[in-house]
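Presented below are the structures under discussion, each in the form of structure tokens.
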Structure I
Amino acid sequence: MSQFLLIHGAFHGAWCWEKTVAELEKRGHQAKAIDLPGQGRDQTPLKDVTLDAMAKRIVEALAAFPAPAVLVGHSMGGIAISVAGETAPYPNERIKTLVYLSAFLPRDGETLLDIEKRNPNPVVPKSMIFDSDHVSGTIMPDKVKEIFYHDCTDADVAFAKARLRPQALTPLTTPVHVTAKHFGRIPRVFIECTDDRALSLDIQRDMIAKSPPVDVRRLHSSHSPFLSMPDRLAAVLSDL
């Protein structure tokens with residue numbers, strides 16, 4: 001049995017992992033998903049959301065597990081789990097593996113937007129609507145399915161669209177600090193989503209080449225396999 005802590009991406013919340021949690025538990029694992037600050041049911045004001053606050057939330061959740069956990073980050077969640085891997089006390093005693101599910105895998109000093117600028121097809125930035133204070137952004141409603149959920153059922157798309165929330169922008173522009181001594185000692189796995197329209201396969205493979213993980217797996221899925229194929233995603237995670 002393994003312990004899994006599942007971290008959502010931008011605009012999402014713990015709700016997006018419900019099917020995957022159930023599939024992992026069917027396979028005998030312990031799995032938990034949490035809301036990052038300002039997302040899901042968390043009520044942190046968006047102006048107060050920082051990358052450090054996200055990492056702190058993850059580290060606190062890791063402390064509740066009885067054994068080192070497999071820490072899975074989706075999309076923007078990859079930035080958050082990287083900082084958690086760097087800042088967690090005794091990271092090898094808390095984190096068994098860092099898993100990047102079509103996620104941002106940063107090098108030291110990079111921001112999420114630095115990586116996004118290398119994306120040959122930057123769909124998400126072109127589809128965002130920003131608030132008047134430029135504190136947060138949302139995805140244009142008519143673009144949501146095309147970008148995130150094109151292989152999901154209509155019911156799952158409706159479920160997700162009803163729960164998406166504005167995303168605080170500060171974590172997207174905050175440089176990530178990672179070192180070989182801490183983050184670099186934790187095994188990393190990247191799960192490619194080969195039909196991803198939000199984070200193109202080209203940029204996924206660019207990140208893999210620049211910060212090589214120990215293993216690469218793949219799913220022929222959109223950006224959201226936790227909804228479109230939770231059974232196959234759980235099988236890949238279990239196989240790790």
Structure II
Amino acid sequence: MSHHIVEVKDLHFAYPDGHKALEGVSLRITHGERVGVVGANGAGKSTLLLHLNGTLIPQSGTVRVGDFPLTRKTLPHVRRTVGMVFQDPDDQLFMPTVYDDVAFGPLNLGFPHEEVHDRVMKALETVGADHLRDRPPYRLSGGEKRAVAIATVLSMAPDILVMDEPTSNLDPRSRRQLIRLLDTFEHTLIVATHDLDMVLDLCPRTVVLKDGHVAADGPAREMLRDEPLLHACNLEKPLVLQACPVCTRV
């Protein structure tokens with residue numbers, strides 16, 4: 001299924017202030033993989049993700065989604081294939097009601113109203129937010145907004161789901177519900193996050209970024225046990241892999 005493949009080759013990107021966010025990033029993600037992208041603040045995680053759905057266009061190097069290189073001409077195809085959930089749900093929720101927000105994408109793709117309704121209700125039910133359909137998004141809690149933002153993407157039925165810091169600002173119960181939800185996604189999942197415990201729960205593979213470079217790429221449990229690697233990249237072991245401070249107390 002080549003349309004599920006994401007391939008990045010020698011990707012470079014600098015912001016207008018001259019900051020080089022990506023310097024030669026290369027990686028290939030195949031159908032059905034779940035990949036965690038981790039790194040300290042400023043490592044390039046969000047910038048990399050913004051290239052995967054065409055929010056940013058490569059300045060140098062290439063991004064390919066399936067058989068299509070990412071260009072301004074291929075943006076419609078790429079955005080139908082890659083669903084992006086941004087770090088701040090308010091960046092995705094702008095309509096008068098939750099229902100309108102979730103329907104926005106399918107309507108713009110030209111689906112019949114009956115199919116749009118079916119997609120909206122299925123997406124809201126999937127994230128456990130069907131009871132919110134008539135609520136204005138600005139009156140939702142942080143966890144509710146996150147769920148609805150995910151529903152806006154699921155209603156488009158993407159082959160590849162890309163998420164930037166999905167557990168940020170969630171309480172423990174909402175975080176666990178989100179992880180259970182993502183565990184049911186059947187296609188390709190790419191998650192950039194500081195939540196390394198979530199990566200262990202969800203992602204067999206981890207890409208570690210440092211200063212715009214790929215510092216390591218391999219099995220998540222192996223990468224996240226590597227203390228010299230984590231120290232060099234200003235990261236700490238996931239809590240579940242750390243020794244219990246009570247048990248080790250002398």
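Here, each number is a calculation from the coordinates, and none is a lab measurement. The shown structure was predicted, so the numbers you read here are calculated from the model rather than taken from an experiment. Cβ atoms are built from the backbone, for glycine too; each structure is taken alone.
From which structure (I, II) was Rg/Rh (Cα atoms, Kirkwood Rh) calculated, if the value obtained is 0.98? Attributed to the structure labelled II.
Comparison across structures I, II (criterion: distance in nm of label points 7 Å out along Cα→Cβ at positions 17 and 201) gives the highest value for II. Taking volume of the Cα convex hull per residue in Å³, for residues 97-168 alone as the criterion, the highest value among I, II goes to I. So FRET efficiency 1/(1 + (r/R0)^6) of positions 145 and 225 (r between Cβ atoms, R0 = 30 Å, to 0.05), computed for just one structure, reads 1.00; which one of I, II is that? Structure I accounts for this read-out. Tell me which of I, II gives 4.6 when you compute distance in nm of label points 7 Å out along Cα→Cβ at positions 73 and 177. Of the structures listed, the value fits II.
Given a value of 1.9 for distance in nm of label points 7 Å out along Cα→Cβ at positions 49 and 217, point me to the structure among I, II it was derived from. Computing distance in nm of label points 7 Å out along Cα→Cβ at positions 49 and 217 on every structure in I, II gives 1.9 only for II.
If distance in nm of label points 7 Å out along Cα→Cβ at positions 89 and 161 is calculated from each of I, II, which structure is the one that comes out at 4.6? Source structure for this number: I.
To test your reading of the models, identify which of I, II gives 24.8 for mean count of other Cβ atoms within 10 Å over residues 81-88 when calculated. Label of the source structure: I.
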